[in-house]
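What follows is calculated from the coordinates using simple rules that are stated; it is not laboratory data. Being a predicted model, the structure only gives us computed values, none of them experimental. Cβ atoms are built from the backbone, for glycine too; each structure is taken alone.
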Structure 1
C-alpha cells in the first residue's frame, strides 16, 4: 500500500473493535476506533478519512443515523456496515442510506479487508479520472493556474471560484451535492457559508456566460449541476 488509508471504525463491542483496529493496522491501514456513533461523528468532523466502517447497533447514535449525517457532510466517502442482523429490511435500509457494502456478524477479517480493498480500488480509479485541465464547452479551465480561457481571453479566478468550478467540472452533468461542496470548500455548511456559495455560483455563471451551451442549474433541495457538452480534456 503506497500510502496509509485512514479508516473511521465505530464499534461498541470493545473486544471486537480492538481486534478489528489491530488487524486493519497490521494490514497497513490507519484505523481509529470509537465506541459509539456520537463520538464517531465528532471524529469525522475533525479529521479526514478515506473509508468508514460502522456497526449498526450502537449507543447514543446508531450506525444508520451516523451514516446519514456523514453522507450529508460528504456524499463521496465509502461506508461499510457491520451488523448481527440478517433481516432483509435492515440490509435494504443500509443501501438506501448509501452503504457501499454490508457484512453480517460473524465475518472473517480477511473478508472485511477484501471488501475494503475492493472499494478503495474503485474510489482511486474514479479519482484518477479527474483532470487538472477541463474543457467546458468553448472554455478551457486550468485548475492549478486558476485560469479560465476562451478565444484567447483569460480570466484569473479567485481560489474559491476555482475550487467550486473544479468540483462542478469533476461532477459535470451530474448533481454536485450542496452539503458536500460546502464541507469540501468552506469546511462548515452553516447558513452564512451557504449564502456565500450562492454568491460564487452567480459569479461563475457570469464568467461562463459567453458560451450559451453551458449552464449551472439549481437542483432544488440537492445542489447544482454543470450542464456542458464536454466534461474534461
Structure 2
C-alpha cells in the first residue's frame, strides 16, 4: 500500500495555471500534488557569446527553492554566495530537456531563460519544473510568433518529466516525498509527447533492480508522460482561448 493510498499507476492531481506573472513572456504555476512550482520564460534579443552569428537560439534554465518550500527552513543560496551542486545539476537538466523540444534555428538568435522556483516541495520538483517549464516556453514562443518576430513555429514536441521508482518492492508512478525518501530505486524520466526518451536518471537507493523492473518503470513513465502532455495541452489551449475572447 502506498502512503497516499494511490494505485501503483496513479498520479497525483495535476493542475497548470497559466499567465500568473504579468511581465514574463510566458508563465505558469504547476501543481502536482503538494509540489508547486512557478515557471516563467523570459525572452532576450541576444545569445550567449559562443552562439553569436550562428543563426541559432538558446534555451537555458535556472532553478531554486524558497526557504520554506520544505518542512524546515533552508538558507537562501544567495546568502551563501554560491549554488549547491544539486541546484546546478537540476537546472542543467531542465535546460537540456527543454532544448530537446525546440528547433533552435527556427527561434532565431535570441535566448529564452526559463526560471523554475519551487514554492512547495513534496517530491518530484525537477519533474514538475520541466513539465511546467515547457508550458512557459510554449507561451513565450507563441507570443513571439504573434508579434511576427518568428516566422514559423520552432516548437518540435511536448517535453514532460515524471518520477518512477520501486517502493515496498513494487514499481510505482509519480513518487511523493514519503515514497521518494524510502524508495529502493528512484528514477526520473524525461520524454517527448511522441514517446521518445530525452533523459533517464535512475539509481539504486538501497536495492538493485532487474531489467524487467526497469521495463515496467519505463511503461509507467510513458503512461504518466501522456497524462502530463494532456495537461500541458489543456493549459496552453485555455490561455489561447481566453486571449482570443478578450
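Of the structures labelled 1, 2, one was used to calculate mean count of other Cβ atoms within 10 Å over residues 30-37, giving 19.4. Name it. Each step should come with its number before you reach the end.
Numbers: 1: 19.4; 2: 22.4.
Label of the originating structure: 1.
Name the one structure among 1, 2 that Kirkwood radius over Cα pairs in Å of 18.5 was derived from.
On the way: 1: 19.4; 2: 18.5.
That value comes from structure 2.
Could you tell me which structure in 1, 2 was used to calculate relative contact order in percent (Cα under 8 Å, 6 or more apart) as 14? Before the final figure, lay out the partial values.
Working: 1: 14; 2: 21.
Structure 1 accounts for this read-out.
Tell me which of 1, 2 gives -10500 when you compute helix-only ellipticity at 222 nm (-39500 (n - 2.57) for each DSSP H run of 4 or more, over all residues; to 500). Intermediate results must be reported in sequence, preceding the final value.
On the way: 1: -13000; 2: -10500.
Source structure: 2.
For FRET efficiency 1/(1 + (r/R0)^6) of positions 142 and 166 (r between Cβ atoms, R0 = 30 Å, to 0.05), find whichever of 1, 2 sits highest and give me its label. Could you put the intermediate results ahead of the total?
Values: 1: 1.00; 2: 0.15.
Sorting by FRET efficiency 1/(1 + (r/R0)^6) of positions 142 and 166 (r between Cβ atoms, R0 = 30 Å, to 0.05) in descending order puts 1 first.
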